[in-house]
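Visitor: Alright, structures below, take your time with them.
Computed from the coordinates by the stated procedures, all read-outs in this text should not be read as laboratory data. Everything quoted here is computed from the prediction, not taken from an experiment. Cβ atoms are built from the backbone, for glycine too; each structure is taken alone.
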Structure I
Amino acid sequence: MRQGQRTFMYYVYVLLSLKNKRLYTGSTNDLRRRFREHNDGIGGKYTRDNRPYKLVFYEAFLTEEDALKQEKFYKSGYGREVLKGKIENSLKQLSR
């Protein structure tokens, strides 16, 4: 989408809590800002109480609708399995 001359992307992201080793999945149109907010304690109680976080996975989308649909999928039972496989593959690539 265009607003003025800026093209927006929408992101689904996964954070790893370094405190409790659990994953948090969210979506945003500004990944860097949102990551900073999570680590600064801005947002919901869960993310504020379980920081700091490490970004372990993200996907970019052209529309907000597609990003929200993917976020909802990743929060489903089967979606969590798919996401776990993608994160494991990404970590394997990084360790090579």
Structure II
Amino acid sequence: MSTEQRDTVYIGKKPIMAYVTSTLIQLATLPSVSIKARGMTIGRAVDVAQIISRKTENAGYTIGEIRIGSESLESQDGRTRNVSTIEIEVKRNQ
């Protein structure tokens, strides 16, 4: 097992506050963390970033660069589909 710290939080189906807590824990030791999501979880990723930047204003976290894109994935019926992706950088103010 590696003791290297990860600087990315992948958004899935857990409750939003689980991702907020995970991101805040990583931000305690890292200068910035990327929140990544694709497809139906993009809205949840935006919510996580907004909760961190708005609810912890006095802690000094801000939203940095936002990257959007798409990935080609093969669906269960064998067809290729494009799925939207988003990556939101949350960083600690110096």
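Visitor: Quick check on the output: 2.5 is distance in nm of label points 7 Å out along Cα→Cβ at positions 43 and 59, derived from one of I, II. Which one produced it? Could you put the intermediate results ahead of the total?
Guide: On the way: I: 1.8; II: 2.5.
Corresponding structure: II.
Visitor: Kindly point out which one of I, II the value 1.4 was derived from, the read-out being distance in nm of label points 7 Å out along Cα→Cβ at positions 19 and 83. Provide the component values of the computation, followed by the final result.
Guide: On the way: I: 1.9; II: 1.4.
Computed on structure II.
Visitor: Continuing with the same structure: If Cα extents along the principal axes in Å is computed to be 41, 29, 28, which of I, II is the source? Show your work: numbers first, answer last.
Guide: Values: I: 41, 29, 28; II: 48, 34, 24.
Corresponding structure: I.
Visitor: If you don't mind, there's one more thing I want to ask. Tell me which of I, II gives -14500 when you compute helix-only ellipticity at 222 nm (-39500 (n - 2.57) for each DSSP H run of 4 or more, over all residues; to 500).
Guide: I
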